[in-house]
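J.: Pasting the structures in now, so scroll down.
A short reminder: the numbers here are calculations on the coordinates, not readings from a lab. In this text the structure is predicted, and so the values were computed from the model without any measurement. Cβ atoms are built from the backbone, for glycine too; each structure is taken alone.
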Structure I
């Protein structure tokens, strides 16, 4: 994406929402968000990182996590990483299952893109794959992204040992 989105969307009606950046997000809270959003999309990469590696990445000044709250409870998050002076990457974006069907998805993505462009980059990138929502690529294109390459994702579920270690850490 080489220009900010031109669309605007109405604020979802009859829903109380709040977007809050979470500087130096607590590791347990991040893992909770990541699991709630990523479970159905097979997100596992961040769960495999050591506590030290994940903390270092999350607390890197180039990284920013923003949480969506709906009616007082977390309902999704997005994460932005400043790759370099010219490039901002939307590394994670998604809603909890309880927030699906409320008319928030497109509005929330637009808020994430506005946040990306607020840093003044020359381009914003996002990576998706065939494990993502079936209409993810179409939605990204609707908001101004252009595909530059494709690849097939490899499904690598957590092992029993990884699940046990994760459960002990929560």
Structure II
């Protein structure tokens, strides 16, 4: 099934101002990046997508199997061979943090390595894109390097997070 309209975009902006003797100086700063992926498996292309809002119990963890266990919007199992874009967002209503990475076995290592984690405080998000010229993306190796661990940092309340993955089957 073809994937169309796949896009990952990020924008950050602000304006610094400073009172001067005869007016106000300002400096606008803008960083904007986006990538629109065509349908397929090569550079600038993707053919698989997973998106979900998930909740973990207090002290809970889960390993998202990127090769053959996640289901797309139509209930079909997805096998990612490469990830081209990833967005994870912790709910602003969380009390605890959402911790990403470092699965105990078969960790998906091409983004964070085997032992590193990324902590998303309540309301925080992370977006990673490989760029249009990159045909490789972040490799997924079925059964040996395909688990993305998501954990709740605390034992008192659950956490909710949104995840969106865009990638390729080959």
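J.: For mean count of other Cβ atoms within 10 Å over residues 24-31, which of I, II scores largest?
T.: I
J.: Here's something else I'd like to know. For structures I, II, calculate distance in nm of label points 7 Å out along Cα→Cβ at positions 40 and 104 and state which one comes out highest.
T.: II
J.: Hey, another quick one. Where does the value -500 come from, among I, II, when helix-only ellipticity at 222 nm (-39500 (n - 2.57) for each DSSP H run of 4 or more, over all residues; to 500) is the thing being computed?
T.: Clearly, the read-out refers to II.
J.: Computing mean count of other Cβ atoms within 10 Å over residues 72-79 gives 11.6 for which of I, II?
T.: That value comes from structure II.
J.: To test your reading of the models, identify which of I, II gives 3, 11, 15, 15, 12, 8, 7, 7, 6, 7, 5, 4, 1, 0 for P(r) over Cα pairs in 5 Å bins from 0, in percent, for residues 16-87 alone when calculated.
T.: Only structure II yields this read-out.
J.: Which of I, II yields 14.6 for mean count of other Cβ atoms within 10 Å over residues 32-39, as computed?
T.: Label of the source structure: II.
J.: Here's another thing I want to ask about it. Matching task: 32 is the computed value of relative contact order in percent (Cα under 8 Å, 6 or more apart). Pick the structure from I, II.
T.: The value was obtained from structure II.
J.: For the read-out mean projected area of the Cα convex hull in nm², a value of 10.2 was computed from one structure; give its label from I, II.
T.: I
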